[in-house]
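Before anything else, here is the set of structures, which you'll find just below.
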Structure 1
Amino acid sequence: MSSNNDSIKKTITVALSLCLVCSVFVAAAAVGLKPIQKANKDLDRKTNILAAANMLDANTSVDEAFAKVEQRLVNLEAGRFATDAEIQAAGIDVATYDQKAAAQDPALSIALNGENDPASIKRRAKFATVYLVRDGNDIDRIVLPVHGYGLWSTMYGFMALENDFSTIIGFGFYDQAETPGLGGEVDNPNWKALWKGKQVYNDAGEAEIHLVKGSVDNNDPQAAYKVDGLSGATLTSRGVTNLVQYWLGSEAFGPFLAKLRSEGV
């Protein structure tokens, strides 16, 4: 009996020792890999911004290309670039500002519901990071972060506009979990290419761009505001329309872009 007890004790001791050793290795690996993971995440962000702005070049590194990009914070409530005083008062570092995290902070965000939340995001950060590419002192193109709910997931992406602040250069999602082959086709390069040259705003300054069921009729006078819907993915298509119209509309970037169109920077 004593021998059996010793055997059980040894087994438990060995098992606990192995668990302890493994946990130490896992913790050490997590800590050691964290800087690499952070660098890869930052590289992915830069790559997606450059892709939307049509600035990726096989002969130029991502960091070199991104050096031409200027990061600015926009005060969405005021419809203009945030002032240094506002940024300081909010305790924000522009270089490391995380808009997704800010949207969960009641001090840095506003609650949305019902008709005020067509993109189903529940909260919207008060400040948003935009990415500018300049030609001299003038803005040549601007990249805006957008997100909203599809069928299964919140889709996060970037939309780039020309210097008329209405013509789309590129649009794509970098994080989504829609149904592969259906809503997941938001990642299809052929579908993303359909956005190039489309117009966001109609003559009244309203965000008119939207997805249609089926294919766009190029003879349609309103074709410039329409993009082919995703086949078999009605709810994802509706989600894309809702999030684009919300973020480019009057409750988000709309007033800011209208100010750029009328006044420049």
Structure 2
Amino acid sequence: MRRSGLLPVAFGGLVPGAGPQQGYGARHFSISELSGTGTDSLRGLAITTGNGLGGKALAMGRPYTVTDYRTSRVISHEYDTAVAAEGLRSVLAVPIVVHRRVRGVLYGALRQTFALGDRPLTVALDAARELEQALAVRDEAQRLLSYAQPPTSASTDPRAWEEVREAHAELRALAGRIPDTLLRQELLTACARLATASAPAHAPEPPAAPALLTPRELDVLSSVASGATNAAAASRLRLRPETVKSYLRSAMRKLGAHTRLEAVVAARRAGLLP
């Protein structure tokens, strides 16, 4: 937002503990992220629903702007002291909405009175959409992690393992889309646990070659193992079908396999797939 040159001050925060289950009933959030501010007057400021500009955006789930925060008649003024200490006049607030649920509020501001038109509002909306997409991916990752539990050793239902394999394939595909390094590593760690869960307790030492499979080769092989066609794997992994074929051929060569099924079996025996 600041790099656009239209909104020199940007700040915001997420609803605490908000997840996919929390909706427009969110009651409050605190301003935790600030850029371009000159004081700490806004940091940690608790915004309650309906109060001030951000509280109005939180309550209504839609963006709002004011040309002069101090004199505006369309908002309440619980936070005037903090806003004045930062010297802000024109302010906009955009809700961060994921799956129809308000998860936080993003602000942009100027230190002079100016009617904030379509251009700065579009910049703020674009930034909010990026945040919404990142939160949606994080939600999906957490959902898959909660479901991706290997069946107990006593389970003999093959359907349980098919669910695990499907979750494994989805987790690997999702990991490649997550910019958050820690969350991506958590996903890949979960994938590794699932992959080794189905290996026999006294399996022979796997050959060295499978360890050389690249992450993308494992992604493709994981999708194939869940029953996906090359086209479906390409869609899931956001690759071209020709690229999927190339990765699959390379994985088969490294595993010493002549068919897709042989490659999947070899990878499972080596503990690379569940």
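Ranked by FRET efficiency 1/(1 + (r/R0)^6) of positions 56 and 248 (r between Cβ atoms, R0 = 30 Å, to 0.05), which of 1, 2 sits at the highest value? Of structures 1, 2, the maximum of FRET efficiency 1/(1 + (r/R0)^6) of positions 56 and 248 (r between Cβ atoms, R0 = 30 Å, to 0.05) occurs in 1. To test your reading of the models, identify which of 1, 2 gives 21.2 for mean projected area of the Cα convex hull in nm² when calculated. Going label by label, the one that fits is 1. Could you figure out which one of 1, 2 the value -14500 for helix-only ellipticity at 222 nm (-39500 (n - 2.57) for each DSSP H run of 4 or more, over all residues; to 500) was computed from? Matching structure: 2. Here distance in nm of label points 7 Å out along Cα→Cβ at positions 80 and 120 was calculated and came to 3.7; which of the structures 1, 2 was it taken from? Corresponding structure: 1.
No lab work stands behind these numbers, since they all come straight from the coordinates. Please read these numbers as outputs of a predicted model, since none were measured by experiment. Cβ atoms are built from the backbone, for glycine too; each structure is taken alone.
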